[in-house]
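Trainee: There are structures below to look over.
Where a number appears in this text, it was derived from the coordinates with a stated rule and is not lab data. Being a predicted model, the structure only gives us computed values, none of them experimental. Cβ atoms are built from the backbone, for glycine too; each structure is taken alone.
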Structure P
Amino acid sequence: MGEAERLSHVLPVPSLLPDHTPVTLDEDNAARFLSGVRRRGAWPNQAQVAVFGPMPGAVPTTTTTLLGSAHTAGGELIPGRLLSPIEIQQILETESELTP
């Protein structure tokens, strides 16, 4: 299978977490989230949350990517599985290859 054909079968990242409620953070909160710090917000209690935000330290952009998973309780976003900067970069590279 050639590279173009392989990439045509790749699903977008959000399809990996269909039962997760999406939450998007700004750059400052995304960096703190990736450090494992709880974030305060007006979130209802959710057992499964997919957290999106910009890649911390990257060139400012409107593009967001999956940062990890979490849950919310008592107005706090509590990190669960955090992606490493290498994993996030791989997602961004794959998404850019899929975009015509």
Structure Q
Amino acid sequence: MKETDRAKSIACELRKMGAKIEEGEDDMIIYPSKLHGASLDGHHDHRIVMASACAALAAEGDSFICDAESVNVSFPRFFEEMRNIKATIERLSEK
């Protein structure tokens, strides 16, 4: 267990995007699924944020990831690098 239960957290966020997932005690099956944009929780975990951002690239529609600044823990240039591969990413101000 690190910042979060990563397996449970990523399964939760992918389900928000329409993924069909079966979770076992020590495994997870992610079935081919058509993903759609969603409001996602980064769980204050850099790996969850990066995985969610990558899934959002394959999703239809916009996704919003809270706690996105968590990437600074391990990969501060993550979003800049994503833009370099032509990902459309913008930072929204907090309300």
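Trainee: Using relative contact order in percent (Cα under 8 Å, 6 or more apart), single out the structure from P, Q with the greatest value.
Mentor: Between P, Q, the highest calculated value is found for P.
Trainee: One of P, Q was used to calculate Cα extents along the principal axes in Å, giving 36, 30, 28; which?
Mentor: Q
Trainee: Taking distance in nm of label points 7 Å out along Cα→Cβ at positions 16 and 64 from the coordinates of each of P, Q, which one would give 1.7?
Mentor: P
Trainee: As an exercise: mean count of other Cβ atoms within 10 Å over residues 8-15, calculated from one structure in P, Q, equals 18.4. Which structure is it?
Mentor: On the way: P: 10.4; Q: 18.4.
Working through the options, I get structure Q.
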